[in-house]
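So, here's a batch of structures to check.
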Structure P
Amino acid sequence: MKILSVNVGLPREVVWKGITVHTAVFKEPVAGPVAIRKLNLAGDQQADLSVHGGPEKAVYAYPAEHYEYWRKQLPDVSLTWGSFGENLTTVGLWEDALGIGDLLSIGSAVLQITQPRMPCYKLDLRFNRDGMIKRFLVSGRSGFYLSVIERGEVAAGSKVEILGRDPNGVTVSDVMRLYLGQTRDPELLQRATNVGSLPQNWKTQLVLRGEK
């Protein structure tokens, strides 16, 4: 398991459907070591802090293996590392094998998986097409957010190791399946609500959807 690319980007103004939008969804690969700070990577920022960023969404990781799927889905789009707004393009890390609350050693930093990505309209903006949010969710290829437990540095080629597993055994994919109503497993829902690192807003949504 390793980091294939480290990607950062600062907020910029983009015109989308006649409206000027402030966004940091555009990320570009950078060379050399990059500092992982408490709320983001050096050289990276989030534009709208009311819905993006914060300690529970400090770093976003996305598997490089998913790019093959998207290249088939979007043959007219040039996809480079960072295209999905991820800070870390990873190798060997899968949503159905990683648990919410798992601790990862990434470079010299220690990070904890907190939640899947729930995209907003800026994903449509990034690819300049409607419908990307639905396609992203249905694909099951969400990537995942991490909080920073110990600061450090990361670079392309940095190794990733699993330092600890959350005892509840709820994967990133499990949370997405519960959210999308693809499973109604009460026992899984109970375990998900017991995960300390899963944000409360996610737990509330999962319970509400489980009651429908």
Structure Q
Amino acid sequence: MRPMKTIVILISGRGSNMRAVIEAARQQQWADSIAAVISNRGDAPGLEFAREHGIAAEVVDSRAFATRDAFDAALQEAVDLHAPDLVVLAGFMRILTTAFVEHYAGRMLNIHPSLLPSFAGLATHRQALAAGVKLHGATVHFVTPQLDHGPIIAQAVVPVLEDDTEEILAQRVLEQEHRIYPLAVRWFLDGRLTLENSRVRIAAETPDTST
């Protein structure tokens, strides 16, 4: 039996990737690992979903702070109350300070709707269509101070079709996000991820021999 590890999930809106992680956790019986969902917006719909699933839902309102540094310090304090082994960014629409990121170095994950390092930043599907790429997708990575970079854990690829719009392509990618993000979180919880020279190694699954 693997040691219990604790997760805090950060969101800003509906948190569809948060929902995917929570649903996978319930199905796979590691839901007790999720200690809290924290949002920088009190009106984030994802907070109610967390409450409905018995998970603490908290708000650190980014609008109440004059600077990014002040907000990140308050957010870090709220997160650390749960002593998380892992922080999961799930549609958290804030650029985090270097101090915050370094505090959780090697234990904070993000999912980005492109095949990094291509199309960092916003409007990734528009960027992909404008570039005329034939393949697009999503990337789970460890968070580093450089925005939308960091060691890659998992990627999923989708075709870009001739009649795709941003919305159609986004939906196809989102389906893959919901598949690979819970998988990457589970790999972390199971101790299967190691960092070697900024590259992620994924160990083979070890059978559970507990009785």
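Values in this text are rule-based calculations from the coordinates and carry no lab data. The structure presented is a predicted model; accordingly, all values stated were derived computationally and were not measured. Cβ atoms are built from the backbone, for glycine too; each structure is taken alone.
Kindly point out which one of P, Q the value 26 was derived from, the read-out being relative contact order in percent (Cα under 8 Å, 6 or more apart).
Numbers: P: 26; Q: 19.
Only structure P yields this read-out.
Of structures P, Q, which gives 3.4 when distance in nm of label points 7 Å out along Cα→Cβ at positions 66 and 146 is computed from the coordinates?
That value comes from structure Q.
Out of P, Q, which structure matches 12.1 when mean count of other Cβ atoms within 10 Å over residues 10-17 is calculated?
Going through each structure in turn, the value belongs to P.
Tell me which structure, out of P, Q, gives -7000 once helix-only ellipticity at 222 nm (-39500 (n - 2.57) for each DSSP H run of 4 or more, over all residues; to 500) is calculated.
P
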